[in-house]
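Next up: the structures, one after another.
Coordinate-derived values only; no laboratory data. If you're wondering where the values come from, they're calculated on a predicted model, not measured in any experiment. Cβ atoms are built from the backbone, for glycine too; each structure is taken alone.
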Structure I
Amino acid sequence: MDSCLYYQAHINKKDCWFFVAIFRSFEHLAFDRTLDKTSSLFEIFVSPSQQKLFEAIMAGFKKEGVVLDFKKLPNRLLEPGAMV
């Protein structure tokens, strides 16, 4: 079984509600949650089969200024002793 791909993104504070609403409208695309409220840093877990669609949406969000930056990182939950 493949594990989820892991991304972190800084979201424009005024657009956080929009960002969350869009991703929750897609089934089986991504799970997002706020990692740091003060800096609007989100972590996003993405199904490997949905990587291209996810990255296309994020590129559009970045172009529109909703997403300030995003990057793919190693899935932190796969580390021994990781906390949710």
Structure II
Amino acid sequence: MKFKDENKTKQLVVEIMSSEYIDVVSGKGLVFNENIIYDKDFSHITNDSEYPLIEEKIKSIVNLVNGDPTLVYKDLEDELWYMV
């Protein structure tokens, strides 16, 4: 994925990944709650022109970590970001 401003996008992804819209569900692992699009506190992210790519990146990270739970200890910006 190619972003216009990768550093800005990383910060937005980190903001979502550390929010209540990423849940840990027993038996499933990480789950991304797509209802974030209705939350005005996150409108600066969901209204961003790159939100579809941001959402894809988050889903890819969630799938990666769910496939190998030991990855939850990896740094999001420096390691997981480049694995997906």
Structure III
Amino acid sequence: MKKLLRRIGLVAVQLCGTDIRDIDDGAVLGRALVLAFGGRVHLIGYNGLALRPVSVAQNRVKYWRITIGFKKAEVPDYPNEVVSHH
């Protein structure tokens, strides 16, 4: 029963959700229901690539409202990371 309800919920999110697009190239990364409350952004039903939230540049500075966009999270390149010792 739980699995059936979950499946129905995910189908509803896919129908009613919004496209999550990459800020850089506009590619669709997946679909999700986006909810923002309590100072957090919740993506319900998203099952695509790992995302990194970024603030979107605005024409006019608005400190009370910031637009959030998403980028694909890059894979870290640990072996080639430059480490400086002071």
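Values for this structure:
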quantity	calculated
Among I, II, III, which structure scores highest (criterion: relative contact order in percent (Cα under 8 Å, 6 or more apart))	I
If helix-only ellipticity at 222 nm (-39500 (n - 2.57) for each DSSP H run of 4 or more, over all residues; to 500) is computed and equals -12000, the structure in I, II, III	II
Comparison of I, II, III - label where mean count of other Cβ atoms within 10 Å over residues 3-10 is highest	I
